[in-house]
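Structures given as structure tokens follow.
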Structure P
Amino acid sequence: MDWSRVPRVNPAAIVVTGAMTVFALVAFVWWLRDMPLGVDSAVYRAGGFAVVRGERLYSPLLALPGWAPELPFTYPPFAALLFTSLTALPAQLSWGVLALAAAPSLYIALRPFAEQAHLPVLLIGAFALQPVWQTIGLGQVNLVLMAAVVADLFLLRDSRWRGLTIGIVAAVKLIPLIFLVHLLVVRRTADAVRGLAAFLCATAFAMVVLPADSVRYWTSAIFNDHFTEMKGWVGNQSWQGFVARTLPEGRTATVTILAFGLLCAASAMWLVRRLHLVGDDRAAVLVTAGCSVLLSPISWTHHWVWVVPALGLLAARGHRGVVVVVGVLFTGWTVAVVPGGGGVERDWNLVEAGIGNAYLIIALAAGLLCLFKCITSYTAWRLKRYSASPQKSQQRVESGHR
């Protein structure tokens, strides 16, 4: 037998298929036993039912299962239109649909950042990371949105449709809008325009279908008062969450938030531009992603899924020790071991603050290190160019004398 003609088995495909099989079995068994599964997917499904039944979308959801907490629908109306597809399924199987998309989404998000040989191990390890297992457990859409953004930026780079995917997913959850700014910074203006057009068309479509809900969302529900009360909870790893845990409410906290926001945005745009100019678009995208979780008012731990491609890039560049350390920190124990809830975060000592803000600290450290390296290399380039200019001028003068 000629073994060279036997198609090779792709280990990454085995991991993806295995994960999808497990999630499908879990959804089926939990449905048969009528057990609670997928808090956030239950909210998505209830939002879809509100649209189908003509109920108010941003009022208490009437279609939530009895075991689900009474959480509000916080996404734009366009998202609710998409979630009407979940109304055809029981709550547990609705979770199953999103869980089935998790492993393929991880694979798509990792492909441009990781070496092919590292993919199987990285995929398996990703399921141990809190942003991933929490996203899957809750029935969240974070992994799907990340995969859509990565596919648009890298896999569809030569397509005439690039930019559209980012615009559509931004109409589902607003945070991906930052990647339209990313496209502008790297001078992919046409892609950014297409993305913005897609976002506006999707939003306008939702406004036509759900006019009252759209008005309410864009005038009041967008401010998400329900979660504002929880801003200081340890599970919120954004800069505003850090400030809420550290400073009393008032002018000082507001100025600190605004000053950091401006500094972070300006630094990130400069970094993205520099990284793009030196051909490091993968790092540039991760800078934008990091900026998004830092500047968002609410960045729950399951929003930090971009740590997966970040670890893939670190592994590809030989920083395996860093991958292990960061991976261990992102398994979720840092949030679990510190006191949390009810405002007790304000009483943290220095050690507890360091552990409880670990995600935020890692992102800031990575950003500062990247900024330092870019400034150093840029300064060296400028000095080299400046020192070369007088020599060239002198050479011209001497050749003129001859």
Structure Q
Amino acid sequence: MMLGIIADDFTGASDIGLTLSSRGMSTVQYIGVPRMRADPSVEAGVVALKIRTSPVTEAVEAALEACDWLCEQGCKQIVYKVCSTFDSTHSGNIGPVGAALAERLGESKVVVCPAFPENGRSVYQGHLFVKDRLLSESGMENHPLTPMTDPDLRRVLARQTEWPVSHVPIGTTLGGADALEAGLAASGKAMVIVDAIRDEDLIEIGKAARDRLLLIGGSGIALGLPANFGIVPASSGWSGLSGPGAVLSGSCSRATREQVETYRSNAPSLEVLAEKVMAGAYSIGELVRWVMEQQQAPLIYSSADPAVVATAQDRFGQKDVAGAVEKLFADLARALVEAGARRIVVAGGETSGAVVAGIGASALEIGPKIAPGVPALRVSDRDVVLALKSGNFGGPQFFAEALETLEGRS
């Protein structure tokens, strides 16, 4: 294994797995830290954790365990994959985990860049933009767990770590790898926010970071890394699966809410209400029977308007509501697979983590791209295919497109 990825959630893991696979690296996504050695044919190992909103000490411990395992497999470089919207709180977990990984690896200068131009994420003058909006005006300011109200990544990171935080501006990035290397060398020990507004910028950042032991960023930061190991793109041998399908959505992002409205206008749908979840009013058996009775893959969703989510959180508690909804989706996914469901599309990072844990997947094969940042995935030890989507990814028709790709029709 050459390159190791530690992803702070499951959708982010498949996102960067797609980037590496499409660039020619033999890539496997592991669910949690494996307990055995990796297959020698694996060139990039992606360890998917669920630590974005975990307590800091738990997140650090899990990331270090993953780092140690990846290094034992022979990895020469580690990427800490975070969301392209830099989802975190004032206390972490990006800063604390990044600092702990750097210290474990003996790295004193860490490149930090969550840019993903293909999905409208760019870093300019140290500020994160979502398309033409600052992060704080993109809808992420209303995220129920990690509201992002400050677009200045330097301030965000400085609140989370005692490490110095510096910045390489876009003018340096546009100068290419040599200019970037010089810009990185100009600072001492630091986490360095690097501006990037084009895919070409990320490729140059990858070249400049070829000798760095640790990078932090979104999936875009991996664009230029396979070439550093002499890897060239190759074709995929993916084939889909037919059979019953379902769409499970727990994301409240603007993009997902639009996708929900688009899909439910032409397909059976059922909304999961927080009040009923907290009251234990849903029967997993009845939900499964309803899903399996449908002629078209139905949608079960808990993707309410942020104001509705806030009301439920105020009444029941943020963590309690989130935990109860995630458990419902985990139990439902497990029961659906047992009942014969073969294609499951999931929207939302936390929901994806719950679903993957629910079905007991240990490793995922990376398949073709469904949308930027979202690959088709095959569970390694059973006949189940998945699409795990971060909230803001994909166009309005994403759910239908994902089901077609999972079946091998697209």
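Read-outs: derived from the displayed coordinates by stated rules, not from any lab. This is a predicted model, so every value here is computed, not measured. Cβ atoms are built from the backbone, for glycine too; each structure is taken alone.
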If you work out volume of the Cα convex hull per residue in Å³, for residues 159-270 alone for P, Q, which one comes out largest? Q
Quick check: 1.10 is what I get for Cα Rg over 2.2 N^0.38 Å, calculated from one of P, Q. Which structure matches? P
Between P, Q, which one scores greatest on relative contact order in percent (Cα under 8 Å, 6 or more apart)? Q
For percent of Cα pairs over 24 Å apart, for residues 31-238 alone, which of P, Q scores largest? P
Given a value of -11000 for helix-only ellipticity at 222 nm (-39500 (n - 2.57) for each DSSP H run of 4 or more, over all residues; to 500), calculated from one of P, Q, which structure does it belong to? Q
If you rank structures P, Q by FRET efficiency 1/(1 + (r/R0)^6) of positions 79 and 335 (r between Cβ atoms, R0 = 35 Å, to 0.05), which sits at the top with the largest value? P
Tell me which of P, Q gives 1.1 when you compute distance in nm of label points 7 Å out along Cα→Cβ at positions 287 and 351. Q
Once distance in nm of label points 7 Å out along Cα→Cβ at positions 223 and 247 is calculated for all of P, Q, which comes out largest? Q
For which of the structures P, Q does the calculation of mean count of other Cβ atoms within 10 Å over residues 303-310 return 25.4? P
